[in-house]
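Just so you know, all these numbers are worked out from the coordinates, no wet-lab data involved. Just so it is clear, the model here is predicted, and its values are computed rather than measured. Cβ atoms are built from the backbone, for glycine too; each structure is taken alone.
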Structure I
Amino acid sequence: MVKRVVADQCLGVIIDVQEFFLSQVERRLQSVLRDDIGNFARLLGYFRVPILVTLERSVEHKGKLPPQIRKHLSRSSRTFEKDCFDLTKEQEIKEFVARSNKRQIIAVGCETDVCVLQSCLGLLGLGYEVYIVEDLIFSSSRNVEASIARLQAEGAMFLTYKSLYYELVEAVDGGRHAKKMVAKLGRLPEDLPDCAAPQSACTTRKDMQ
């Protein structure tokens, strides 16, 4: 069966997006990631998708979730600190994911070849469908191809923010110019872009009817 993203089956996961890790990528990209992951949180919030946020200890040294992202989290979001690279090895986090009764995980964050890799392998091992937003993951290492190949081999599915945006719209509305979506969820924020900032073809949805 072809797998599709369905909002009411999704749990968003933002993995270890902290200033310590952001500081290890080029300065321009730091700002882009804060904005794009903030938009990811806004997008999931609109579709009523809960979000799990993890922070690697020590938070005093590595930092909290940047305010540009944190301000967009909905009340259904939860933040947990963790010691393990693999979030599923933290019992409290594992139980939260199970209680969510979601079968699809939409993951972003860092590092691609460490915490994202190990957490997504852990989630796959527990039987979840794992979707990774490829333009919203990052690492201090430039060579992450082997990690991406491994995740794909184990069944993780990669998509872009733009693909996620339109797949969520399609799933709710059936492609009928978003009339059902607006009726169910209200108007999509006019300033919410439909793709990640590095792409030049981003637009905003000024009229969803």
Structure II
Amino acid sequence: MKIVALGDSLTVGETGFSDSEESASYTQYLETLAKQHLTSVQSGVEVNVLNRGINGDLTSGMLERFSRDVVDEKADYVVILGGANDLGWGFDPAMIAHNLTAMYDAALNKGIVAVACSVPSILGFDTLIPPRLHLNRMIRTEADKRSIPFVDFFAATADPRNNRLSEDYSADGLHLNTNGYQQMGKYIFDKWLRALLDQHTK
């Protein structure tokens, strides 16, 4: 089973472009949890998670490289997490959602299952939280329309009292620390991949 994680620095595992903390992507944790689970159930299924995140990438860039990084890799599943940089540049959430849904549809057309992910929150820039919530509602709606998995990374890492990125998970307000990426990896495993693996081991 080959899973491609497509995205920006939040997929790369960047912790804030400094040397204060090593990068540790959610994809690393996801693959580790998957392999541990498969060993525990004595399954012969193999899982590989390829990280195709690029620092600073926009959803337009992700869409442009979709064929190379997902289709040409012969992925079975693609986890799509994008939009944080677009929002930072002030792009309309509707345009961002358009690019994301184009990727969902491109995957479906190639027999690849797309996993739609919400954009995590932010800390220290409260004006950028409402656009995230707006975009994430559209992402969930479009995922439901296509009957594809939706993973709510916003809910997984936000402080429910104020919708800000939890201080426990923040590196610099935008990027997550290693605890944050570990939480993302555990969340997507628990909410999506564990059940999928169990289906393949029956």
Structure III
Amino acid sequence: MAAAAVARLTELAIATRNRDKLQEIAHALAGLPLRLLEPPADYTPPEETGSTCEENALAKARALTINMGIPVLADDSGLFVDALDGLPGIHSSRFAGPSATYADNVNKLLAMMQNVETDKRSAKFVCIMALVWPHGRFELVRGECSGQITTEPYGSGGFGYDPVFLIPRLGRTFAQMSLAEKESLSHRGRALAKLAQRLKKYTS
């Protein structure tokens, strides 16, 4: 895409109402002189019909950019489990149904893997961050983290699949880590670290 002039960035809308994601994003970008905004109360996000995290992240960012007229950051993440041929993948947040809770998704995942041996429970988290400007310019960053699916939940922190996503070398799940420690290791933390470096040139 042809380069376009980009004005100094002072406000950035985040295309999610998920309080847990908002907390992680705000924490990772806290060092930047940015005012982070949430979608308007009457805003309806688009259906996630893309076949990849990249497509879904861009669709969410573009829709909110049109609505608010300012730059937007959208996240689309997925848990890809090798023993399940990549499931739940792009359907991670609604794996157990459109109104599924975190616990519903975790329980479905564990039930599907109840007979999978320990050495075959490998998985990875993928996060795509899409930064979109009203004039059409966009940037994508990707973060990944490899781990293993446990046989039961451990820890009370984090959200989503964090209680069953183990970092083998540490012997702990994301749900057993502080926010700062998880941020240094996770797919979203890695994507946000890359994004923060890019945002510096637009905020200085």
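Before moving on, here are some points about what is shown:
- Test item: Kirkwood radius over Cα pairs in Å, for residues 74-137 alone calculated as 12.1, pick one of I, II, III: I
- Distance in nm of label points 7 Å out along Cα→Cβ at positions 10 and 122 from the coordinates reads 1.1; which among I, II, III: II
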